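A.B. asks: Next up, some structures in structure tokens.
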Structure I
Amino acid sequence: MSSQEQVLEVARRARQAAAELAPLPRAVKDAALNAIADALVAGSERIVEANAADVARAREAGTSEYMIDRLSLTDERIAAIAAAVRHVASLPDPVGESVRGYTLPNGLELRQVRVPLGVVGIIYEGRPNVTVDAAALTLKSGNAVLLRGSSSAYDSNSALVEVMRAALADVGGGVPADAIQLVPGRDRDSVKHLMRARGLVDVLIPRGGASLINSVVEESTVPVIETGTGNCHVYVDAAADLDMAVDILVNAKTQRPSVCNAAETVLVHRDIADAFLPRALRALGEKGVTVHGDAAVRAHAGEGATVVEATEEDWGTEYLSLDLAAAVVDSLDDAVAHIRRYGSAHTEAIVTTSQSAARRFTALVDSAAVMVNASTRFTDGEEFGFGAEIGISTQKLHARGPMGLPELTSTKYIVTGEGHLKGA
């Protein structure tokens, strides 16, 4: 069987599974999710062993430690992943929820209700936790999922999918094991065939770096929900509490620098640059951060700080490392202009004690999430109470920001009459 035939075969099975899954009640889906969570914990040793092979290959290939951190699984991480699955099980089921409803003047009763999207394809890079998050969210929302992770996590993803499919087979209740499938193949051909499976796959969601996302958006014939890269900004306003600003910036950059909601640029109002920058640069230096600064920032570099000259490329870079671009701006509006030019519409933050500044910033910044006096690291499905996320959408259709269960549904209209006929 050719690579294309293999991909189309799993897509056909997913199509059938989606049809079987859609009408199932919440109790059945929740039981399946809890069975998956139990199976992940029980199979932790096997999963960690498979993951160790992926990590070893990544190290041999010279992969950065930040990327290896994203790839790595431990017993503790698997327990946390399982807990997230149980959280998804505890959430309300969006399927069948009435979005709106009313009686028309002619007596027809109209309801708009949520329905599953159908078959969801996920194309993602070396983060095996996405395998489980995506499976849990799609199952709960009545969708079948086709998972195409990177070759760097192939052994990990294979083990995770095998454990989840076995749990579905054991628990019964009518949830088909084919609701969760790994797309066969390690080379790019399998990705290409998935992107061309229009009619079998209803939507694709890419998760990863800019090159992956752009490739899927440009080449796919299947509709795509674009999850964007995270060139996230922290703007320190003239009216900022400096202690708070330092704490937020350090957390946003260093708490976990390899993820998309980590800060990549700090913009500092000129009026407080003299007071703020020496403290901030020193605090960042203590955490091992290299600051790529403009001339005004470099002028404040002191002992303990690592500051290099910023290039034009730095302003648009998602580092995913302990690097940070930094610039001094003359006004809030200049900060907004910088964000609009270089940002990725993911998450931006303002630190300020001024309500008017906060209102203006949140009104002018056109990103999926805007934080006021909070770290960019909070843009996350679990932090938002979604249990997990399928991705963070930076487009405007059909979802924006962290995508949870409702974002994995569409709607249909149910119209009830009493023998109503449309006149000529």
Structure II
Amino acid sequence: MEKSCRSHKTDGITPSVSYKWFNGFWAWDSWKQAVATVNFNEELAKNNIRALFDYQITKNDKIRPQDAGVIIDAIFYNKDEDRYGDGGNWNERNSKPALAAWAVWEVYKVTEDKEFLKEMYPKLKEYHNWWYTNRDFDKNGIAEYGGMVHRLNNTSEEIILAAAWESGMDNAVRFDVEGYGVDDVGVKVLENKDLKGNLIGYSINQESVDLNSFLYAEKIYLSNMAEVLGLLSEKKEYLASAKKVKEYVNKNMFDEKTGYYYDLQIDKNGNKKLLVNRGKGTEGYIPLWANLSTKKEAKRVVENIMDKNVMNTYLPFPTSAKDNLKYNPVKYWRGPVWLDQAYFGIVGLNNYGYKKEAQDLSIKLFENSEGLLTDGVIRENYNPETGEGLHCSNFSWSASVYYLIYKDFLGKK
């Protein structure tokens, strides 16, 4: 539903009008909504992106100049001066996954609006750079989720919560503080400082495979934009940087034994541990969506996706795989199917030539979701074993993603 308010500068789309807390705009929700909306309302799609960038933090910001370039998690229908007030509910504790450049590029592909590209490109660059100034603990070009310097991020528990929110997967198994099994120290907080030693943000001790796959894809999208805008030296720089991320992820985040990608635990001494022990989740196939995998590694990941005891459940793509020891089919990000993650999986299959598999799982997503093919509502997420709709109803990003799956994989002859 399209809504606007005098405290917002542009229109946008809320997650749902059926839940009292969804009275604002979230960053990664907006990127997904825009990619679908551009197919039938180009200006709303552009404005849905602008709505978050209207509040992009700048170096002159009075509250957090150290976060220049960042897009905050969410903005709500309250005045700017309430950002930190008791009555305000903006979330500046964390950001959201790096999908903004994808959204802008997808909007450009439909509209061919070069002026929109010119408008967004410098803002996207600043946001992309922020991940490496404020979320790259060891400055190796590989980022971590984390939290901002904020009055609600004063304890390790609060910062870890912000990091989980920053991933978008609030209570996912991989963010369980205690960790799991031998040699897993659990989730810890690392301080990120600028060249003068000033604290500018926090990372958790995990280089996350989905985040760095998203950042790899952003580099590719930014290189495409740079080419359109005639900035060929910048295109070259982004492609060179993307190559390094690709090599790192495939070398360090893929497990040969299980045929899957996982987060990588790090520490202050440079030690690294692949977190196979925390089980498989949807984050492990994001490299296929990003076109980052080699064909050999992609084949192994696809085997897991198509396995009925892993990801190919009655309703496919559970957020924690069925063989994850902490899998729970009704517990938010620990099992239920979120359609954005399912979409990334479908696209990943298609990217590597598994077109029949992509179509077969797309059909299951439509036929096995409660109410979707009848007079029902589209839900926030679904039970992977029964297809039962869970949590919020009339959920806009689920609707957006269902539209994209149908358009790209089922609506074509």
Structure III
Amino acid sequence: MNKPILKSFFLLLIGILSFNLNAQDQQIWHSRKTIVIQADVRGEGSDYKGVQLFSYNQMLANFNRKYTRFYKPLGWGNVEPQEAIHLERHNIRVDGGQYMSNGHIRLYPDVDKTGDDVISFKNSEDQVMAWLQDGVLRLNFDSAVESSGNLSISPGKGNTNQDAIIFRNGQNDEMAKLKDGVFRLNSNGRIESIGALNISPGKSRVNEDAIIFRNGQNNEMAKLKDGVLRLNFDSAIESSGNLSISPGKGNANQDAISFKNGQNKEMARLQDGVLSLNQVRLNITSFPDYVFNSKYTLMPLNELASFIKKHKHLPKIPSEKEVVEQGMDVGFINTMLVEKVEELTLYTIAQEKQITKQKEHTIAQQRQITKQKEAIKLLAERLTQIEKRYETNK
């Protein structure tokens, strides 16, 4: 014990205890110097040697070389001791030590109900690391809850209906709740990770290492097991923004996305920007058979030639710049290509009709020329005969 405290305690006890000195009822000692009470001067060190204080026939305290023992409550301050050690409005300091208890440790900072019911935890720079007030433990901005082993939080041992762990923001709004083994986020909540996010459900039971996603009716929507994500019949994968699937980051030789059927046979493969599959079926709302309608107006060839010369692409077909910047709509482009093929067919049929008509006209002209040649030949022959007769009749 600290020597000044021990001296004060001795003076206090000596002043209030009864001693039989010089046949008087009370003896008060005064000293302007140190009062030394020494037992076991020879230092033999027996447990029975030391300074003992009595009141009547009851020992109040015993001081020896091995221990200091008090047999009655000990109090500091203007207080009648109610506990083994009772301090009133004083501080406790332990240099290089610790508080230990084999039972409960109870801290009551606001016994006098003055409103200072806060238990503060400070570091060596006297900065508050955390504080406990009104049943709420608050950490400062840089603090964290860490555990090198198991960290068990059991909020509902006293009331099983309230055994939930609630996470709140600065406005005391509930952000998330952990109850009955279920972690729920509010409508604005999300799970983020600045690094890897590892979820390992099967460390203790390998046969149950599946991550299951359920809807509000507790129906299974999807399951992730053994590296395979399975969706139920009505589920779909959607993305309001970019959907990036990068299978080959760890091994560039395996950067292929395979689509397989129920028999685990590959139906399609996407690798190095090439999609390999047996068939592509597009859902479209119309098809250009309207070209063959009698009311369809086919652009004259001279107008088509002028359009191509001016725009450098066919009508209704996007330009090279548009396709490069915006991408190519495969369904639309294929529909337009069929339209142009059908228009080209009509152009070909019209040209064939014109060529056939021109051929027929040419044949008719050739026949007419042949007839004219034969008539001219006959006229030439008759003219020759007439000339011979004329010469004969001269």
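Coordinate-derived values only; no laboratory data. Fair warning: this is a prediction, and the values are worked out from it, not measured in the lab.
A.B. asks: Could you tell me which structure in I, II, III was used to calculate relative contact order in percent (Cα under 8 Å, 6 or more apart) as 3?
C.D. replies: Value 3 for relative contact order in percent (Cα under 8 Å, 6 or more apart) corresponds to III out of I, II, III.
A.B. asks: Let me ask you something else. Have a look at I, II, III and say which one yields 326 for volume of the Cα convex hull per residue in Å³, for residues 173-316 alone, as calculated.
C.D. replies: III
A.B. asks: Where does the value 1.02 come from, among I, II, III, when Rg/Rh (Cα atoms, Kirkwood Rh) is the thing being computed?
C.D. replies: Label of the source structure: I.
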